[in-house]
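Trainee: Next up: some structures, all given as structure tokens.
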Structure 1
Amino acid sequence: MLPVLLLLLPQSGATLPELIAQYDADQRAVRRLYSAPLDPARWERADRFLADWLARVDAVDFEALDPASRVDWLLLRGELLHQQRALPQQRGREEEVAPLLPFAPPLVELCTIRARREPVDAAAAAGVLASAVKAVADARKGFESEKPVVTAALAGRAAERAEGLRGALEDWYEFSAEYDPQFTWWVRQPWEQLAKSLAEYARFLRETIGGLKPDDADQLVGDPIGREALLEALAHERIPYTPEELVQIAEREHEWCLVELRKAAADMGLGQDWHEALERVKGDFVAPGEQPQLIRRLAEEATRYVTEHDLVTVPPLCAEAWRMQMMSAERQKLNPYFTGGEVISISFPTAGMEHEDKLMSLRGNNVHFCRATVHHELIPGHHLQGFQADRWRPWRQTFGTAFLVEGWALYWEMLLWDRGFFQSPEDRVGALFWRNHRTARIVFSLNFHLGNWTPQQCVDYLVDEVGHERRGAEAEVRRSIQGGYGPLYQCAYMLGGLQLRSLRGELVEGGGMGEREFHDAVLRENAIPVELIRAALSGLPLERELPVAWRFYPL
């Protein structure tokens, strides 16, 4: 049998797309194998894996590559370097919770033995489990007598690790239980005790140590990552700005939105009271049951517009193949507005919602808000984008970035605004609400991760500066800090849109490229950092050590 390290290396002579596919498959295999939380072997294996792959990629003759392959090489090497630089921070977050889980190491070792496919000494394993039951009880007793000073977020993270450890051990147990009579005889009783103890301990961490309420679906608790981690994430996305500079960009865009909102309010006969203009717009919603047909009409309108004005290629199957579904009331707690792609998920009140929640959902999904964003989700936005991404350079989806995925859809909101797509003042208010919302996402999410704002301050900002319904603002913040999104995801909408708008200025307005030619070319590069798309479409030199340097927004 070949050593594991050799099995994880790609075969020689592979093309860049093949090399990327092999890397993607290899990293998923390693992550599946070393999946137990708090396992130091996982970090050691990841470090070796990345070093091996970097050596493989660095051995490629970069100078012999054509421009498209150079982009692929830069993407793969950039991903490896980012993962390598992120390891200490990820490991540090695991080490932060270790003091709250002092009983974990012997249990993690059982999972590691399973990953190495080694036989289990049933009697010894039973002793480990029985000792762990006592160790869990001792840890709880110690923390009850002297409560540790930790944040709610850290306590919640520790509880997640305790639950993850329980799940990994359950998988370990079920592998042999009932199949190995001796194992079952020794291990069943201490395992059942430990499984119960770990579940209770996770609740203890959340409720007693963290002060979290398990039945409160509306609580807002996030886990800020800090400035250094933000800087590393920005470098990986090829964004040459500090978090503070990005907040400054967002505040400038916010001021532009307020100027335009006041103009629209004046056109509605409301002076410059844009809050009152928003109130009037929010009251224009369809009756229950009619929202799907509204979405259909708006989708067909946008598709017709970009096709008739020759702005982007819309393959007939793409225009045919999208679908609709209704969003559950539970999911609307994280997504108060519809989401899209091939399937647009429509957010609208359900019959079982409380009266106040129904009204807020109706107001938040009014006709004019929808007209501003159905095209964001479908055509020319996410559905068209996803359709083309599956057909052009699909191997690059390994490196997909929200700065292109969400930036593309937001860019179209900007472009359609510039082209006069939103003509009535009510439609302009609807479009400006969303554009202002995207500026606010940058401000509140970065301030949260920098440790400057609490979740409640984020909610208040959305209500006061954007005009959100409070429940909608809470759902938006919850989605941002608890919904499984990366720390830069909410920034990516506006910033990616600004990148594409700047690139269009260079290539279409300043370079003579046609609108459809430009948009089709962007889609065919797939969802990669916009700076690399710029280099590819502009014919800029692609160097082996390509600096992050494109200042797409003047400050």
Structure 2
Amino acid sequence: MFRPAGFPALSIAAPALADKLRPVLPQWAMGLEEPGLARYLALTALDSKDADIAAAGAGLALWGWQRAPLDPARAEALAHTPPGAPARSFAVALLQRLAGGPDFDEVAGLMATGDMGLILRVLLPNLRAAQHGLAWLAPAWDGLLRQGSAELPLAALEACAWPADMLPLRARLEAEARFLYGPADKALAALDTVDAGLFGGFAAFLRAELLLRLGEAQAGREQLAALFSALPWHTHLGLKLHDLLVPPPVATPEDTARAVILVYSWNKAELTRQTLESLARTDYGRARILALDNGSTDGTGKGDGTGDVMRACAGLFPPGTMRVIGLPVNVGAPAARNWLIAQPEVQDSEFAVFLDDDVLLPPRWLGRLLGEAISRPQAGAAGCRIVSATPPPCLQSADYQLFAPTGREGTVRGLPEHVNVFDNCAGALDFGLFSYARPAAHVSGCCHALRTAVLRELGGFDIRFSPTQFDDLDRDLRSAVAGRPAVYAGDVAIAHVQHSSLAKAKGPAAMGQVFGNKIKLEGKHTRESMDAAFRAGLAALWDDLAAKWGRLRAGL
């Protein structure tokens, strides 16, 4: 049986492991990609007296380091595993070379400037220095990968002073850059040079993902199945493999007639045009489309305003498919959404599907999204994976879950906070580990399919969150508390051209708006209601995970 080097074997299969993990490490089902949670789970499992749980912890520590080998915290977690494995010895030696390096936050700030001239002037001389080249590469690597092409990270690898014993790390990092920027054949060739004794698990996953992207579905599934058999504790691998082997539910053309697609915008003419043109190229079936011009003032009187663009784009669709509504003033995002929900087409439909005005859609997005929602009648909403529109592929959001409310003060002194949302992808680079479907407490408002019966029962969007921020989260939380949580269909990836409004908030006024709405959010949701939603959500995750692991064990 295929087994990447260094990963300890378990005496039991995944379903039995779920029974062991659930009572002692309940957060395991949430996901293993967020660095802080993954480190906690690995170290806690390593201390277990149960040999299988300890083995899962050692495996997670090794996976975490292979996933990001230049992260000192991940290397330190691996150093807590039993001695003897080559990867552990390598990570310990690497830690010594990273000691005394520059401040991680300062280097990250340099990378965030995007000023290539400044980055090169500061970074290259330090990379070339034999005594601390790796110590400078470590905090810069993630930022280098995010610069829009493989040229800069590959140039940094070329410039860095590499001690002979660290050369396997260079091959591993080059394979990562090739994977993110392609083409696939060069990425596969780069993986051939990766030391399987040090990085075999993550390299095997990247190979499986590349095979899937190349259309070699059977080979990709077989590689992933072999990897999961060796890493049966891996939440994401099991979920992804299951959904590759079980055909996902897809709505029929008749089903799409049960939905209305809703777009609203204010002063974003070109982005709105791009979104509607993207929508017109997809298989939206028999869904109707409503577009709301939310009081835009960006026109010059020559047909170039947001409302003009919407009316022109109506011609991209069959007659009667798209209707445009214009408001004289901007009423804010929550009220705009409510205005659309109140339209007769939506009231007569089963699903209201909101799209942001700056998204790019894959061909069969709607059928898959509605199929997942229809297959789970209790779901109050359905959402998907949101990724960056430009390379490298970055995760803006995936399935949001809830932690137990702690009552800690965070935003304002004296204000206990109970809404404790777990963003398990944490803005990471997208390697394909989130392409699965499962229950969620919240899904991104960029693409939000809402069940209209639940909207009528619980109400729409709270206008107290105007002009924007947290109104979609508040609605999803109310739905989750009422026993109608969301479902996440991560195999659907929608590209978001801009960052979220939260990420874009700059300056005192914008941040004040965010903090103000956060206070409103905390004021609406009690500790008791959030604790109940957390417990129900965690139980749903474990039930979903255990059922899928069981089907994999049984050979589907």
Structure 3
Amino acid sequence: MNLQVQPFKDRGLLAIAAIAVGSALGLALLQQGLLRLRPPLSSHSSAELLRRSSRFDPDPARRREARLIRAQALSGDPSAQLQLLRRQAWSPAGGPSLLAAVTLKLQAQAEQQLGDSAQAQALWQQLLQRFPLAPPSADALYALGASGGPERQLLLQRFPAHPAALAAAQEWQQSLGGQRGGLHLARWGERWPGAAAAMASACQQPKRPLTPREKDLLAGGLAQQGELSAAKRCLRGLPPQTARTRERLAPAVLPPLTAAELGWERSRQLLLKQQWAAASASLQKLDPERQSPPLAARSRFWLGLAAQEQGQTAKAQKLWTQQLHDYPYGYYAWRASERLGLSRPSLPPPAPTGGVLAPPLAQLERLGLHGEAWEHWRSWRGGRSPDNPQDLWREGQLRLALGDRWIGLAQLDQASLEGAAQTPAQLRRLEQQRHPLAFEPELQNAAFEAGLDPSLLIAVARQESRLSPAVGSPAGAVGLLQLMPATANELAAASISRAQLQDPALNAQLGARYLSQLLKASANNPFLAVASYNAGPGAAQGWVNAKLNQIPELWVEAIPYPETRHYVKSVLGNHWTYGLVKPSFNRP
């Protein structure tokens, strides 16, 4: 009888063991699934989450990411950085080495800051040996070499467009003369700070005669920097210039209008004459369904207004509703909302990171490694300028993260016009990037003190200086809100220097005071006040007529200065969009 019971006991033990193993495997798989579902760490994560993740997270990749983010916040404390970064330069066999190379670079830089040259040298060598083609190795070659030495020569060959190579080329030209440094900058970084002097030196004092092609290259780079006299000197003794240099030396000429631009101009003229039926037919030929979202919004708004003026109210409302659904941003969204009697809608916030960056660049951006992302981009593209809407978006996003709002916002604006974003999520993300907050305390305080809507003040600042307080205009305007010194003196009732006007707080205070005065003089009409800010109150008052209150959109289109016409639409569109994507900015 015992012989018959034993097999059942064995089978019972096997069943219990199988259940236990299955439960353990299931629990492990569940834990792995939960780990994968966790949101990625980013520079926006809380300090406590980053601290815990850097010490206790079971995933070594997340531990390293948390340490890299924390190390960025400790850039002034290299000892603390090293404590976080030690033993983090690992890379899985056959796996991605991006963060390993970046970690070694950050460690070497921290050792340099601490004055340990030997340890820094060892880390640079390790970086170069393990990851010879990774962009951080450009910094290793720069640190290990002297001007003109073999490491610097290898740097110029292997990473020609990397910022380290451009800095090395500039130093090469300054210390050794000749032509190599200047020629390198003309090929790979003609707009690099200091490139103009290096290119002029290469052209004027070469160690060997330059070929006509090399002279043309240097002259083209100088012309790109605006150094036309130096460019012409570089070309002396040469036959007629090539097409490239002739184009750059020629006086600035506006490019011919495209077919789409000509179509819009024809439509605009018909609208100004209030020939509504003919204007509708002309706008239909532009085919809003095939236009980028901002341009389609313009066409649909005017189609709606033309329909309303012809008594087709239902059609107008349908067109404006579709317009707002497809593209709720910018000047024409504001005007459609006003026409429909709607308030500004609430939109879900976009993700803190994202866009159109390739995964390696997106990872670097997510971790707050903006400089590394930019250096990788420059290296991978070989210094080429963006030549399509997606690359305009990518480069604009990277420049903006580095604080280069002047070029970055211009690139994002162009990307938007050319249709880089199509889906609602992409549009929301691009508009958030196109409307950054900068100098929030200065602009908010100035706006509240002057009784202004803060979104209107930042909209003016974004259009005037792209939120770059160091820029100046050819006419002499200065600072965040581009004030003329004479106007600033009058507003402050004191003598204000140009240097003082570059202070964001003072510039915002005086600019807000001036805008408030213009609004009062305009009976709080935003169209007239904003036009006055750009063209001057005297000129703008001369344009006042009945259309300003009856059909203000037509009044704007009739402004005789194209720059002011564009300015008014841009500022008021920015005002509307800031209220959508940055609603908290308006709160005191």
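Trainee: 1.06 is what came out when Rg/Rh (Cα atoms, Kirkwood Rh) was calculated for one structure; which of 1, 2, 3 is it?
Mentor: 3
Trainee: Matching task: 20.6, 64 is the computed value of Rg and Dmax of the Cα atoms in Å, for residues 212-427 alone. Pick the structure from 1, 2, 3.
Mentor: 2
Trainee: Please compute FRET efficiency 1/(1 + (r/R0)^6) of positions 356 and 516 (r between Cβ atoms, R0 = 41 Å, to 0.05) for structures 1, 2, 3 and give me the label with the greatest value.
Mentor: 2
Trainee: Between 1, 2, 3, which one scores greatest on distance in nm of label points 7 Å out along Cα→Cβ at positions 388 and 476?
Mentor: 3
Trainee: Let me ask something additional. Ranked by distance in nm of label points 7 Å out along Cα→Cβ at positions 52 and 444, which of 1, 2, 3 sits at the highest value? Don't skip to the answer; put the middle values down first.
Mentor: Numbers: 1: 4.5; 2: 3.7; 3: 2.9.
Checked 1, 2, 3; max of distance in nm of label points 7 Å out along Cα→Cβ at positions 52 and 444 sits with 1.
Rule-based calculations on the coordinates, nothing more; no lab input. On a predicted model such as this, the values are computed, not experimentally measured, just so you know. Cβ atoms are built from the backbone, for glycine too; each structure is taken alone.
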